[in-house]
Structure 1
Amino acid sequence: MGKDWKIYTKTGDKGTTALIGGKRVPKYHERIEAYGTIDELNSFIGLIRDQKIDKHTKDILLEIQDRLFTVESQLASDTTEAIKTLPDIKPEDVLLLEQEIDSMNKKLPELKSFILPGGHTFGSYCHIARTVCRRAERLTIKMNQNFPVSPINIQYLNRLSDYLFVLARKLTLDNGGTESLWIPKV
């Protein structure tokens, strides 16, 4: 993108946008809903990364943001030819999330109840990102009914929401916050 590149193209002024491959669809199209929600998730992860947290977590979050752009590009592609030219999610991307979850869990108190979101601002940001991730996952699964999605993209989103839950716990406790357990009133 050169100096003369402009953010506005005016091609979406009538409520449509182009997919990778060139097809124009309404801005409320299920593909746009799915990858737009992943973009929202990516923005929340950027907000978490901007906090005063440890370097390792910041590095992992940056990697996750990169991987989310990959998922977005896959969902935005309307042809198999276009998909072939794009990066893709690999099993090792899911494995990285699992390893991070396991590593954080070893240092956290055993979970014996549901946790109410909150306890520290950093953890709350993670809980917001987790719920946006779950919505992105649901929309991607819905999209998959009409436009096939690589199963690993769905798996990645599923594991990412788990990672964000555990990260919320870690950042809350690392920063002196308190987890509030949900105790059902029956």
Structure 2
Amino acid sequence: MSAARDKWNARYQSKGAQPPSAPSFLQKHIDSLKPGSVLDIAAGDGAASLLLAREGFAVIALDISENGLERLAAFAKEQGNQVATQVCDLEQPGALGGLGQFDNAVITLYKPVPELWQELVEHVVPGGRVLLTTFNVEHHVQTGFSRRFCLEPGELEAVHPGLELIEYSSTASGGNWMDHYLFRRL
């Protein structure tokens, strides 16, 4: 088992019984997503997946943590929704292999490694959406959170030639400094 998997399993095992809250950027832009299916990248215990399932999307949630995905599945069941889950180390080559295509991909509180972007774009249908919301470098400056997991200003504006940037913004709220991206797959 990897150190990252062990770390995240321990973190989710120690969390309380409350489901996570959906990211505000996703809540604000859920109507911008294409109806249908969503691939939730680094889903954790379901902050995005739970909202997406409630809104009628067919969701497949990927995460490195079995414990996070078990929590997500339990929360979804309690809410009367279904979310398919799959343990996946997103930093390994071919991590998305065999998953097929999706109408949307959602990434929250995770900075994908550059190699994942090529795979991700291949798994989103033309006209589909990719929504990302995660910490930016100001979060590192203000909190000491690892810079490795924080985005530089505008870092992803031209992340892949197959993605058209629809919206980019930065926010500061509740002690978090975040960057938000919404793309359309060309």
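All of the numbers you see were taken from the coordinates with simple rules; none came from a lab. Here the structure is a predicted model, which means the values were calculated and not measured. Cβ atoms are built from the backbone, for glycine too; each structure is taken alone.
Key figures
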read-out: Identity of the structure behind 44 (criterion: percent of Cα pairs over 24 Å apart, calculated), options 1, 2; value: 1
read-out: Structure from which 1.4 was derived, distance in nm of label points 7 Å out along Cα→Cβ at positions 144 and 160, options 1, 2; value: 1
read-out: Top of 1, 2 by relative contact order in percent (Cα under 8 Å, 6 or more apart), largest first; value: 1
read-out: Label whose coordinates, when distance in nm of label points 7 Å out along Cα→Cβ at positions 72 and 112 is calculated, return 1.5 (choices 1, 2); value: 2
read-out: Entry that produces -20000 once helix-only ellipticity at 222 nm (-39500 (n - 2.57) for each DSSP H run of 4 or more, over all residues; to 500) is calculated, selected from 1, 2; value: 1
read-out: Structure from which 1.0 was derived, distance in nm of label points 7 Å out along Cα→Cβ at positions 24 and 176, options 1, 2; value: 2
read-out: Structure from which 3.5 was derived, distance in nm of label points 7 Å out along Cα→Cβ at positions 8 and 64, options 1, 2; value: 1
